[in-house]
1. Kindly point out which one of P, Q, R the value -4000 was derived from, the read-out being helix-only ellipticity at 222 nm (-39500 (n - 2.57) for each DSSP H run of 4 or more, over all residues; to 500).
2. Assuming 1.09 is Cα Rg over 2.2 N^0.38 Å as calculated from a single structure, say which of P, Q, R it is.
3. Match the computed value 20 of relative contact order in percent (Cα under 8 Å, 6 or more apart) to one of the structures P, Q, R, and report its label.
4. Any idea which of P, Q, R comes out highest on distance in nm of label points 7 Å out along Cα→Cβ at positions 47 and 79?
Structure P
Amino acid sequence: MISQTSTAADEAIARPIRMANLFWVALALAAMGAVIARGNLWLLNFTHVLAGVLWTGIDLFMGFVVGPILRAVPLPVRRAIICRLMPKMLFLMPTLAIITGTAGYALADRLGFLKAAYPAFWWVVAALVIIGVLTVQGLGLLLPTNLIVYFELRKPIPDLARIGRLMRRYVRGVALQGALQIAILLVMARFVTGL
């Protein structure tokens, strides 16, 4: 039984990132582009809300549910989970973030929010700043950290001290992401009820 578990974990660790998944990313971005070009407000709103709900929900679930569970399991189990999860998340989360922000901006433009008068325009500024920080932090800090940890865990003997340093910085980033995800929900609730 132990050898089967060890073999399954080794297979999970050996799996590379499949660049063929870029096809699905391109398909999703093309669909978003078609929705924006079509100009149907309902469809544009649906795209923005669906991508936003998925992005926020997965982000909060990973940060507040999966993260604490992973910290509590033994390293071989953590390695196997991360090495199976990361190749999927690598493509999913940036795509959702890009679709949410881009569709949201197009929707705000079509609904006239970008031309709102002050002080209502401050809600627009808040939304743009929050989505900007979420996207830059996600693509510029969290994604590279995930990749570094993923590649380190795939090594036969991972540098646990390096992973520990990276994960301390990562946890602070995830906490900020969670707070900003809640903040953007509050701002979006304001948009829905009218500026």
Structure Q
Amino acid sequence: MSKDKLKKSIVYKNFKKVLIQKLGNEKANRMWGEANVNLNQFEKQYPDIKGDEKMMILPAASLYIELKKEVPDEALNILKDYGKEMGEKIAKLIHSITSIPGVSKMLWNNMPKLMRKSSSEKKGYTRKIVGETKELVGVDILSCPLHDVAIKIGMPEVAQVVCAMDKAYMSGFKYINYTRTTSVAEGDSCCDYRLSYDKNKK
């Protein structure tokens, strides 16, 4: 019998509760077991997929396959709602940390460097820097390794789960406004990250 890798997932370990709530214990347990089989198959088929792509995309795709069998019209939205919920939890943690005096300002002073590092070509991104001033830090992500992996395994739409999480947790910074109106995973030409410092944002 396959090991329950999903139970060990930092991101998706609580998704079984969502399945139980929506579909009942019997279906949830069966779907969870099948999703673990899917995950094992993905890992064997794509041993080159590592890091965040393996941690974020492969479990989402494994669960998505089972959701499409039971609730095809709701499958993606169920996962996206879960991603948003996870992002909101992370946002609360980020808010607590950036509420410590001096932390948010220090973070903002280093934001250009952090943005460049987190969206670097070494990490598999293609980007265009559009702002590095005292008022605005912005980058257009033209291609994303998470989305690239989702395409590779034949389910580009599952990258939207990570987008939903991203949109939620990035709003957690105290004193730093964040907006993103477009997403490569949702068919746009880029992900338009824009951050600005605002001492009035709580």
Structure R
Amino acid sequence: MFTGIIEKIATVTKIEQEGSNFHFTLRTPVAKELKIDQSMAHNGVCLTVVKLDPQNDQYTVTAMDETMQRTNLRFWQVGTEVNIERSMRMDGRFDGHIVQGHVDQTAVCEKVEVLDGSWKFHFGFTPGNHEHFTVEKGSICVNGVSLTVVDSLPGKFSVAIIPYTFAETNFHNIKEGSVVNIEFDVFGKYVARLFNEYLKQQGK
């Protein structure tokens, strides 16, 4: 489980394909603190550390085909900057919101507004799943970043980004047309599923 508070940006240094699996090697100073089998969020995707190269500040994770198809990992290249977060500690402050690391789908950046000291990013996603929705002032995870929804419409939402988040995450690389990973609020998904089951039982 994660909080959506990004620790560092890691850079992809190597991509290897083995069957339908992809092995991604990334560089970050955090690599010296990692261990094999550790879970880490990469742009919001929970992946397992399978190899370490601490002398070169590098580690490797593996993604299956299903993960590649569902997330923006399929667009990664050598040099891609990735938001990373280690799993949540139970003895620390909970600064974001509950993030599972299970990306629901991708969204496309439709517009970036430059405001007076901040940025407003507008995203569009494929509606249809009754569990995939946003609520104004509710939580949303975009590329692993815990954010608050500003505007909420069917299949669309916006978030506001302060200068610190813009500089310390890969939001500074997101522009119109960029594909991002989104994970909807887990509590909202459970409530929506329970409500939908209730309606089915009522024949509605």
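1. Values: P: -27000; Q: -17000; R: -4000.
Answer for the origin of the read-out: R.
2. Working: P: 1.18; Q: 1.09; R: 1.05.
Going label by label, the one that fits is Q.
3. Numbers: P: 28; Q: 20; R: 24.
This value belongs to structure Q.
4. On the way: P: 4.3; Q: 2.5; R: 1.9.
When distance in nm of label points 7 Å out along Cα→Cβ at positions 47 and 79 is calculated for P, Q, R, structure P comes out on top.
Every read-out reported here was derived from the displayed coordinates using simple, explicitly stated rules and does not represent laboratory data. As the structure is a computational prediction, the values presented were derived from the model and not from experiment. Cβ atoms are built from the backbone, for glycine too; each structure is taken alone.
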